[in-house]
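Each structure below is given as structure tokens.
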Structure P
């Protein structure tokens, strides 16, 4: 896997214009290994002498209080974190702009075990003199694109059938992608997608993650239905302009191969 990651990092650097900052998007279904892979990629860039910062979309979830407010205004389903419309994309855009401009910045941390942000403990970025940063932006719905409204009519799971029969929630989510998320995706210089073998692996791999995160109150069978529509669309190729696809092995959740635009490494 080390050789594959090195090749991927070389491809990313090829997109760099001189010593300018570079924003790399890394996306994949829940539990696919985004955080682990972003950490490995960051480690490779640091070993090569580059300044590299990881930003997790998860840290930009709204607080419980803010989600309660939006749940009352739009749909009770917005109380559950995850889908577009539950992130502070304005704050994310500000943080990216500060890092790109080589300005020191700090931002909140979100703790899944508490299902809330913690302003006492924050993430931070400190510029490195004469080294423009490579920014790794990772998150499950990074690169998602809006669906045709006609595609939203038919529910795809029990959650949508029972709790969103009027399509208010999924229409709101779709509109949020258009208005608040696409402007951030447009800043991405290189986009990587993690492809899993099939949907059934999500529950197993995300279950392992839930144990690690101490998410004791979560019911995964219900929780993952919030992510299903967008995840399935992205798995089918309906996503932002993809530069590389990382294929995960079903056997041991490792990198099986990396597929680039017109070539494939095994």
Structure Q
């Protein structure tokens, strides 16, 4: 690993603690202006002020908010989303490439994120594209966050997720984002790179915090949760509640007290 890659990775993942809170606000490229991100900069500013380690965004936000980001007193890591698929089309198991690794450097990104659906009818095409992104990023010293998800054909059970994270790691991802399944210890055991868990669709806030606690105790490096934060009635408190579990090792009960403003 190059020194430049180590520096950039350290802006996304705390290399000392091995923990990270990634805040994705890339949903608009899939679904449009959904609830909670109608005014993007307001959401991004809230996340930065609440102490996230990095933001996962599309290149349009890099361009639209470069001045605002440059004026932030807190340095936050920036991850460029380089793949996308329209959520309402019939090919959810394949994403197309929308940005090049060189563009990440021009925009000032510290890492790129690519979604790989493991299995499915488009897998061979998807994995070739993913491998090209990894190779190009390695040549430029750019970390790759592989959002590695099991396809519908593979299923969403424990063995499917274990296969998915191992494929992503062996293809060269530096951080894996995937779904939470139990026992998550088995997922962590087969993956030689840090794993962050996705939040997925909106859930009850207590169940989200319980999922985060169990994942971290099982060895997850952290979270990459969007909708279950920015669609909460108090998104800043929800982020801080998650952070107290991920960064401080506190319990769900401690997190709930933060969430309630106690």
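All of the numbers you see were taken from the coordinates with simple rules; none came from a lab. Predicted model, so just to flag it, every value in this text is computed and none were measured. Cβ atoms are built from the backbone, for glycine too; each structure is taken alone.
Taking mean count of other Cβ atoms within 10 Å over residues 30-37 as the criterion, the top-ranked structure out of P, Q is P, with the highest value.
A value of 0.75 was computed for FRET efficiency 1/(1 + (r/R0)^6) of positions 14 and 174 (r between Cβ atoms, R0 = 41 Å, to 0.05); which of P, Q is the source structure? Going through each structure in turn, the value belongs to P. For the structures shown (P, Q), relative contact order in percent (Cα under 8 Å, 6 or more apart) is largest in P. If helix-only ellipticity at 222 nm (-39500 (n - 2.57) for each DSSP H run of 4 or more, over all residues; to 500) computes to -12500, which of P, Q did it come from? The read-out comes from structure Q.
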